[in-house]
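Input: structures, listed below.
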Structure I
Amino acid sequence: MKRSRLNITGIAIAAALFLAEGTYAQPAMRLSLEQAISLSLQNSGKLKIANAKVEEAVAASHEARDHRLPDVKMSGSYLRLNNPTVDLKVKTGSGTGGSGGMKVEQAVYGMANVSMPLFAGFKIKHGIESARFLEQATRLDAEKDHDDVVQNAIGAYCNLYKAKRSVELVKETLEREEQRVKDFTNLEKNGLLARNDLLKAQLQQSNVELALLEAENNLKMTTVNMALLLGLPEGTELTPDSTGMEPVADAGTLTKWEDAALMQRKDRAALNARIGATNASIMAMKGDYYPALAITGGYIAADVPNLLTLTNAVNLGLGLQYNLGSIWKTGAKIDAAKARLHQAQATEGILADQIRLEVNNAYQQYLLSLKKITVYQKSVEQTNENYRITKNKYDNNLVTTTELLDADVAQLQANLNYAFSKADALVAYKKLQQVTGMLK
């Protein structure tokens with residue numbers, strides 16, 4: 001019993017053991033769970049990176065679609081010449097084929113070419129399809145990052161609630177200990193209480209004071225961690241809303257959660273999208289076996305003073321291109337892409353097993369957290385009644401001071417456990433939603 005009283009500091013420390021560093025000060029801000037999630041999403045660097053990757057994937061998809069559009073090229077030049085020898089092979093109006101006394105010192109020409117692809121071995125079509133799958137996969141990755149940020153915010157918020165509740169409960173206990181020491185001091189002065197019993201009460205008060213210091217320090221650290229996570233000044237004092245800490249939902253069946261996870265997990269859907277992109281890229285590579293056909297057109301104008309002027313030279317036709325080397329070079333590229341496809345397909349099977357394992361673990365943790373709430377609730381009722389009975393007995397000299405102090409410690413421990421069990425249940429439920437892809 002003496003050991004349980006002396007270890008009250010350890011109780012409070014264990015009850016307030018959560019991540020964060022720093023200090024906090026005014027102004028105060030009342031924070032709900034919904035606000036915490038919203039602010040964490042707004043200020044998450046991870047999500048900003050994910051959104052930038054989505055923008056990059058969207059641009060790549062647009063680029064793939066742009067390959068269906070015509071290519072237009074224009075060029076022109078102005079040239080200075082060094083008195084060249086010009087020999088015209090056509091007859092001029094004078095009946096001679098020479099250039100006579102013509103002096104050619106400069107030349108100007110311009111060209112415009114248009115090429116519209118008609119057939120490229122389906123490379124454009126499958127390239128667009130591959131880019132679309134990759135864009136879809138990137139969006140799914142961003143959604144998974146969104147869920148991770150939300151879950152992290154929920155965990156940090158519950159840690160803040162635990163730290164705050166720990167301070168409140170220890171303060172309540174300290175007030176009772178201080179009053180007991182005052183009462184015992186008066187009794188000891190009047191010779192109605194042994195000095196040893198007064199020393200025991202004073203020792204318990206000192207232990208609770210130390211526990212309060214530890215709890216308050218942990219609250220400061222947890223508050224700074226939460227403020228930084230939400231993008232708030234680290235000096236902001238945060239007060240969590242305890243109304244959101246009640247049990248949230250029935251556990252349901254494990255089969256229901258597993259089926260939902262296999263259908264809705266973002267990482268699995270992203271992997272399947274990448275498998276689709278690889279299949280499409282293989283089909284695009286096979287397009288190298290086919291020739292490319294395009295409509296071509298152009299316009300040419302030129303001016304060589306004293307010699308030639310060319311205008312309205314328009315051409316239109318079909319262009320055919322075929323790289324014979326692709327017959328023996330494309331196969332290796334396709335084999336490498338197929339190997340990547342097989343790796344992705346094997347990874348999909350591994351991921352499915354991992355998802356089932358994660359769902360099982362999260363489901364069992366949530367069941368356990370619900371059972372703990374029930375047990376700790378009964379424990380609070382029992383320890384409250386035990387303290388009331390022990391206090392009455394102590395007032396009638398039926399129990400010792402040691403038993404009274406032990407009942408006090410047990411009551412604090414039960415209240416801490418019950419308060420924390422509700423926060424743990426919320427985190428466990430949200431974790432179960434996260435691993436099944438149902439976190440909102």
Structure II
Amino acid sequence: MAGTRGEFSSRLGFILAASGSAVGLGNIWGFPTQAASNGGAAFLLMYLLMAFLLAYPALMAELIIGRHAKANIVSALRQVSNTTFSRFVASLSGFAGIITASLILAFYAIVAGWMIAFAAGPVMGAAGQEEVAGWLTGFGHGRNLAFMLIFMLMTCLIISGGVQQGIEKWSTRLMPLLIIILLALIAYVMTLPGAMQGIKVYLLPDFGRSFNFQLIVNALGQAFFSLSLGVGTMLVYGSYVSKTENIASLGRAITLIDIGIAVLAGLLIIPAMYVAQHNGVEIFDAAGKLIGEDTLIFTVLPALFSTMGDTGIVVGVAFFVLMTIAALTSSISLLESPVSYVTEVHGLSRRAAAFLVSAVITLISAIIVFNFGDLFVFVITLTTRYAQPLLGLMLCLFAGWIWHRNHVLEEIKAGFESAEQSFFWRIWPAYIRYVCPVVILTVFGQKVLG
């Protein structure tokens with residue numbers, strides 16, 4: 001099956017593709033504002049701890065199951081099941097993962113469309129097309145629908161190219177570009193008045209908050225969900241990895257890149273917030289709290305860019321191009337999950353499956369656009385607050401309890417012969433069995449009750 005399904009042609013290609021899946025809009029705007037609102041470096045340190053101790057083991061569960069099964073999430077979970085009941089649960093969990101990934105992409109495409117529109121807005125304004133620029137940066141059904149369609153088409157065309165000529169090809173182009181733009185923006189923002197105040201907020205810890213329960217839960221949730229865990233996207237990517245690769249090493253590389261880009265995003269966003277404040281832009285609400293992510297991205301930062309004159313046009317375009325790339329690398333993996341199922345189970349060609357699934361998700365997106373007030377927050381809450389943590393729990397249970405321990409070890413030893421004597425194998429099985437399920441349930445309970 002691996003030959004017909006395709007595989008990543010190189011270790012670097014897989015790492016960049018999987019890292020691209022993990023690095024999304026949540027890393028670029030979610031992590032920095034979480035850090036700024038939760039004790040700065042105290043949150044940063046707890047986030048790093050949680051990412052390595054808990055998110056990395058959960059990521060490994062998906063990668064190992066995926067590479068073993070060489071199949072979509074439904075078929076993969078059924079392969080590691082050993083009873084009629086567990087296979088039934090596998091089917092339910094797999095289909096729930098596909099539906100959740102599709103719904104996430106449905107609202108994600110709308111937000112990503114805003115990023116494209118805001119990237120084009122300053123250009124049109126500089127060209128004297130103020131009315132068009134206003135439409136691009138305003139809020140309306142027409143704008144939302146048009147740019148959602150553009151983003152979904154971009155995602156669909158990449159996925160239709162297959163693993164090597166689609167996912168890998170574009171990930172190896174987009175991820176380096178994302179890092180270059182991010183570093184360039186950081187270098188520029190650091191030269192502006194007010195930036196050092198943001199650096200202090202971000203890097204000087206308030207250790208009095210380090211062991212605050214809410215901070216720990218927030219850091220854990222950010223670490224777990226920033227790695228795209230719970231909906232099977234990493235499982236599907238793992239299914240395209242060669243048996244000769246050291247799967248534990250690949251997982252570490254993905255985790256390091258994801259964390260690194262989140263930390264770098266903090267070095268951009270938080271100093272930029274305080275530069276904006278220095279320039280007279282409000283960054284705190286009436287209660288004295290830092291403003292929310294959506295207001296920050298679409299109000300505060302554009303207001304900052306407008307105070308920079310012609311330079312602000314370039315910086316603004318670069319920033320929203322950065323956000324668009326981050327969205328696109330994540331949307332690719334979200335679309336791949338249902339497309340892999342349709343191609344493998346129903347026998348459609350990849351191109352036909354990509355356009356069919358994209359059409360269905362686009363229709364759902366359009367329904368959300370025209371019922372924005374009722375559906376947008378509802379779909380986000382349903383998928384990220386309820387479905388994603390529960391699906392993450394199920395994947396941990398499959399890897400830790402349902403799939404036989406000896407079979408798990410055999411899979412890890414493919415490409416890592418000394419796995420049985422490694423520190424990873426001494427720690428990971430207990431983590432995935434006991435620690436990760438308890439922690440996921442803790443985060444889930446906090447999100448539901450909090």
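Read the figures in this text as sums done on the coordinates, not as results from a lab. Model, not experiment: these values are computed from the prediction. Cβ atoms are built from the backbone, for glycine too; each structure is taken alone.
Here is how the numbers come out for the structure above:
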{"read-out": "Given 99, 23, 8 for semi-axes √(5λ) of the Cα gyration tensor in Å, for residues 53-220 alone, calculated: source structure among I, II", "value": "I"}
{"read-out": "For 27 (relative contact order in percent (Cα under 8 Å, 6 or more apart), calculated) the corresponding structure among I, II", "value": "I"}
{"read-out": "Which entry (I, II) yields the derived value 35, 26, 20 for semi-axes √(5λ) of the Cα gyration tensor in Å", "value": "II"}
{"read-out": "Entry that produces 2.5 once mean projected area of the Cα convex hull in nm², for residues 349-388 alone is calculated, selected from I, II", "value": "I"}
{"read-out": "Structure from which 110, 37, 19 was derived, Cα extents along the principal axes in Å, for residues 269-380 alone, options I, II", "value": "I"}
{"read-out": "Which entry (I, II) yields the derived value 0.8 for distance in nm of label points 7 Å out along Cα→Cβ at positions 37 and 285", "value": "II"}
{"read-out": "Test item: mean count of other Cβ atoms within 10 Å over residues 397-404 calculated as 14.9, pick one of I, II", "value": "I"}
